[in-house]
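Got some structures for you, see below.
FYI, it's all coordinate maths here, none of it is from the lab. In this text the structure is predicted, and so the values were computed from the model without any measurement. Cβ atoms are built from the backbone, for glycine too; each structure is taken alone.
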Structure P
Amino acid sequence: MQEAQTVRFDTRAEFDIQFRACLAAARARIDLFDPDFAVFPLGASEVEASLREFLKRGGVLRLAMHSPAHIERHYPRFVRLLRDYSHLLSCRNTPKGLRTLTDSFCIADDVHVVRRFHSAHMRGGASFAVPDAVDLPRHRFDAIWEESFPVFQSTTTGL
């Protein structure tokens, strides 16, 4: 069992460390929300390998975003992962009414969270083994997910 801790960060490097730690701590489910995922290192080979291992173990990964354009253009490894694990990995696009949401977060197993208070800034915090810290992001993610619609759907020919 991981010891409860909360860490503050305000640089991209510190965010990257906390995000990777959150991925490493995940066992069953990871939920992510960001307007475009430009700051998340989803295109890094180490992150792709970590997510691939997580999905091989039967973990579920869900992403909600305002626009998939950055992922499509800059994260070919992630798009390949989506193709390979489409039964465990889902992406949704927010409707226009939710496009004013500007926070950004990663929730793992409802006990770990890495959260930037505004997607345009790196200031935020990470809480590990602190279920109470996950409550607000969990409710936000569930509401966003419910209102959003699927993106990155493969065709019947698999393309």
Structure Q
Amino acid sequence: MAPPMTLSEEALQQAIDRFWETIPQLWNQIRANVRAIAAEEFCISVQQFHVLRYVRRGFGSVSELASVTQLSRPAMSQAVNALVEKGLLTRRQSAQDRRYVELELTPAGEDMLSTIYAENRRWMMEKLSVLEPDELEDIPLGLKALRKAFLEPVPTSQQTTG
């Protein structure tokens, strides 16, 4: 039989349980909304939407995109070709290395992504508007704590060796 949990262990267990009850469902709803906007209003696939997102974030070649999305180069080339044909991406040969083709969003691609994100932001504001002011104030604090726990490096004095 396991020894009884201490108060802090119990709090940790409750936080973990609440995390798993909330975050996956929440993220799935947000993602589904973004995908619906992209597909219904702009007639682009989810894969094409992700390509545009990654290009906006600085991934500038088919190879980089294939690597970050874990798709094959031929599949990524097809997605890029479709976006070039739609006027949302351009290809440009690198001045430094003529074998390297750089991808850039066109103004239409930039506008489309901005519109998708703005519509999603409006949807999220609608969802969050049911909360009380103190509940809204708690959200940034909770997210800050999650960032600290999961995304910030652990000080070397707290790291364990395995």
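Using the calculated result 0.65 for FRET efficiency 1/(1 + (r/R0)^6) of positions 18 and 66 (r between Cβ atoms, R0 = 25 Å, to 0.05), pick out the matching structure from P, Q. Display every interim value, and only then the final one.
On the way: P: 0.65; Q: 0.10.
Going label by label, the one that fits is P.
If you don't mind, there's one more thing I want to ask. Compute mean count of other Cβ atoms within 10 Å over residues 10-17 for each of P, Q and report the one that scores greatest. Each step should come with its number before you reach the end.
Details: P: 14.2; Q: 11.1.
Going through P, Q one by one, mean count of other Cβ atoms within 10 Å over residues 10-17 is largest in P.
One of P, Q was used to compute relative contact order in percent (Cα under 8 Å, 6 or more apart), and the answer was 17. Which one was it?
For relative contact order in percent (Cα under 8 Å, 6 or more apart), the value 17 is produced by structure Q.
Looking at distance in nm of label points 7 Å out along Cα→Cβ at positions 114 and 138, point out which structure of P, Q has the largest value.
Numbers: P: 2.0; Q: 3.7.
Largest calculated value belongs to Q.
Of the structures labelled P, Q, one was used to calculate helix-only ellipticity at 222 nm (-39500 (n - 2.57) for each DSSP H run of 4 or more, over all residues; to 500), giving -22500. Name it. Mind showing how you got there, number by number?
Working: P: -11000; Q: -22500.
Here the read-out was taken from Q.
For Kirkwood radius over Cα pairs in Å, which structure out of P, Q has the highest calculated value?
Details: P: 15.7; Q: 19.4.
Ranking P, Q on Kirkwood radius over Cα pairs in Å, first place is Q.
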